[in-house]
Structure I
Amino acid sequence: MKGRIVRKKSAVAEPTPVPVRFGGDERPWLRLLQARAQAQDRSVSGQIKHYTKLAMIAEDNSDLPLSMIQGILEAQAELKAGLGQPYRWGVIE
């Protein structure tokens, strides 16, 4: 096996690159996407992933407003970061 490169399979799946092309009439969308990505400290690819995730959740839950979906995602991230607090039912402080 001299000269042959053998790659180990990792436990984490490798991301699959998917090219996204914007035509001439779609340039305003690309510029807006770039601006929003920069404002949210994301790459353009990261912003596309973010919007895709939101769109898929919104389509699956058409009765929920976008702000509620965003709040749920934010709360899930906070729980994952260990910032969750138990809720005491019936207690008003």
Structure II
Amino acid sequence: MKAVEKRILLEEVGEILIEKDENVTLSLAIVIVSSIMFVLFLFVPKIYLSINIYKTSVSLDSLTRMYSSLENENSILKDKIAILKYKNGVTH
């Protein structure tokens, strides 16, 4: 009897699922697609801007590190020039 009860239960569940599938209409599909498009319309610009801000930040960080390195190298070269001027007796 348990197998018969299981089969009956499965048939009832199958009928319920089929009924739910029949309730999907064209207007519901249009609403779902419109909702997805609206959400994409809202979030795609934010994602685009976030990516561009990140890329610009990385580029700016790289340029800042290069600038700092060049400043340090410039100060080292100025010190070497000052030492050479002192050794050669040149003053300004």
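Rule-based calculations on the coordinates, nothing more; no lab input. Treat the numbers as computed from the prediction; the structure is a model and nothing was measured. Cβ atoms are built from the backbone, for glycine too; each structure is taken alone.
Using Cα extents along the principal axes in Å, for residues 38-77 alone as the calculated read-out, with 30, 19, 14 as its value, let me know the right label among I, II.
It was calculated from structure I.
Given a value of 0.6 for distance in nm of label points 7 Å out along Cα→Cβ at positions 54 and 70, point me to the structure among I, II it was derived from.
Answer by label: I.
Between structures I, II, where is percent of Cα pairs over 22 Å apart highest?
Top value of percent of Cα pairs over 22 Å apart goes to structure II.
Suppose you compute helix-only ellipticity at 222 nm (-39500 (n - 2.57) for each DSSP H run of 4 or more, over all residues; to 500) for every structure in I, II: which one lands on -16000?
For helix-only ellipticity at 222 nm (-39500 (n - 2.57) for each DSSP H run of 4 or more, over all residues; to 500), the value -16000 is produced by structure I.
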